[in-house]
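Student: Structures are listed in the sections that come next.
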Structure 1
Amino acid sequence: MYSGDDDIAATAARLVVEDGLDCGLAKRQALQLLGLPARTRLPDNDCVEAAVREHIAIFCADTQPRELFALRELALIWMGRLQPLRPYLAGAVWHGTATRLSDIVLQLFCDDAKAAELWLINHGQRYEVGSVRGFKGETVDVLSFSAHAEALGEDIGIHLSVYDLDDLRGALKPDSQGRKPRGDMEAVRQLVSAQRRDAHNDLPATGGVHV
């Protein structure tokens, strides 16, 4: 059996960074690009994430930090607006591997499953409804729309995954690498502040984040 996990992970990482694909789709397309059978064993997501970080370090080191910063600022804006619905940031924007092609994933923990839809309707926000697999393998509603990121000069996809409030405690357990898999508004603020400190004067002062 083919064992070139590194080749698959590297190809998938390029698709994630350059085409904005999610990890699962990127791995499947990597098999096709490498001419490998559909049943070929795939590297796990941690392996692909490590390859994404390496790809960014080699090819995007001069642009990715600013793009990530802009995405986190936009996430903060929407987390502030959605604060009554207990938003947590997850995905590439939370973990620090996002580029301007990445979407923002916010996970909401609500008493009422329809609260998020009602909020969007009441605020005149158009959205599309989809679904993802939840923490326990259950089907979870996803409300998707676009919002303009002024710093990037383009619209960014935002996806709201709607969970029950009871799911929150289990959702905060560390992942396989001991990291927090998602963060609340204060945690995201800390990431933005730390990124600005690390970059010294390379990043702009936070602007337009009225939360």
Structure 2
Amino acid sequence: MKNILLGKNNTLLFLSSLLLILAACNRNAFKEKWTTPQAPEYFKARFETTKGNFDIEARREWAPIGVDRLYQLIQSGFYEDIALFRVVPDYVVQFGIHNDSTLNKAWRKFPLQDEPVIEKNTLGTISFARAGKNTRTTQIYININNNSPRLDTLSYVGVSGFPVIAKVTDGMDVVLSFYDEYGNAPAGKQDSIHTYGNAFLKRNYPQLDYLKKAYILK
């Protein structure tokens, strides 16, 4: 009888674990409808990190296509357990590669059209990173220096400038405290980050800071 009871317990444990795994997969399953909501003309959001919180404000008048995408990513929970993989002193903090490679691949199928630079890339402003025309997807950066006019006008592969989508309004001291001694090194391993996620980063760059989650403030 004792062995039978142990068998039942093991079965229950297995089923419980399976349900947890399936629930996690379901939460991360990409939904195309996430790419469609339009952001409010103005909204605020909070990013919780391993060093503390920082708040941002976003205005559609600065870059409506980019602000809509930022809103979509926050609302869908994309910026959860996200590494701040590029922290270059006196330049930028960059992030936006998810631990789940399937989500990264899915969002890359919905790149944004380019739009003009309205707001300048000054200290505390936020823009999407890009690698040519119409390539903005999920990666964004925070200017931790005044990078205008360079990033307002920089031309690369047929497109100029990085449109600002938001600004840090509170917690800039937190942003400036992110671990920066790896500099550009992790950013040179983006293929590995996309494929192996945080496990790769924690093994090779263990002191990186992370976003815990981001959400819209009412």
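Bear in mind that the values in this text are calculations on the coordinates, not laboratory data. Because the structure is a prediction, the values reported are computed rather than measured. Cβ atoms are built from the backbone, for glycine too; each structure is taken alone.
Student: Quick check on the output: 3.7 is distance in nm of label points 7 Å out along Cα→Cβ at positions 153 and 177, derived from one of 1, 2. Which one produced it?
Tutor: It traces back to 2.
Student: Of the structures labelled 1, 2, one was used to calculate helix-only ellipticity at 222 nm (-39500 (n - 2.57) for each DSSP H run of 4 or more, over all residues; to 500), giving -13000. Name it.
Tutor: Going label by label, the one that fits is 1.
Student: Distance in nm of label points 7 Å out along Cα→Cβ at positions 49 and 161 computed as 2.6: which structure among 1, 2?
Tutor: Only one of 1, 2 returns 2.6 for distance in nm of label points 7 Å out along Cα→Cβ at positions 49 and 161, namely 2.
Student: The value 0.97 for Rg/Rh (Cα atoms, Kirkwood Rh) was derived from one model only; which of 1, 2 is it?
Tutor: The correct label is 1.
Student: Between 1, 2, which one scores greatest on relative contact order in percent (Cα under 8 Å, 6 or more apart)?
Tutor: Going through 1, 2 one by one, relative contact order in percent (Cα under 8 Å, 6 or more apart) peaks for structure 2.
Student: One of 1, 2 was used to calculate distance in nm of label points 7 Å out along Cα→Cβ at positions 97 and 121, giving 2.0; which?
Tutor: Derived from 2, not from the others.
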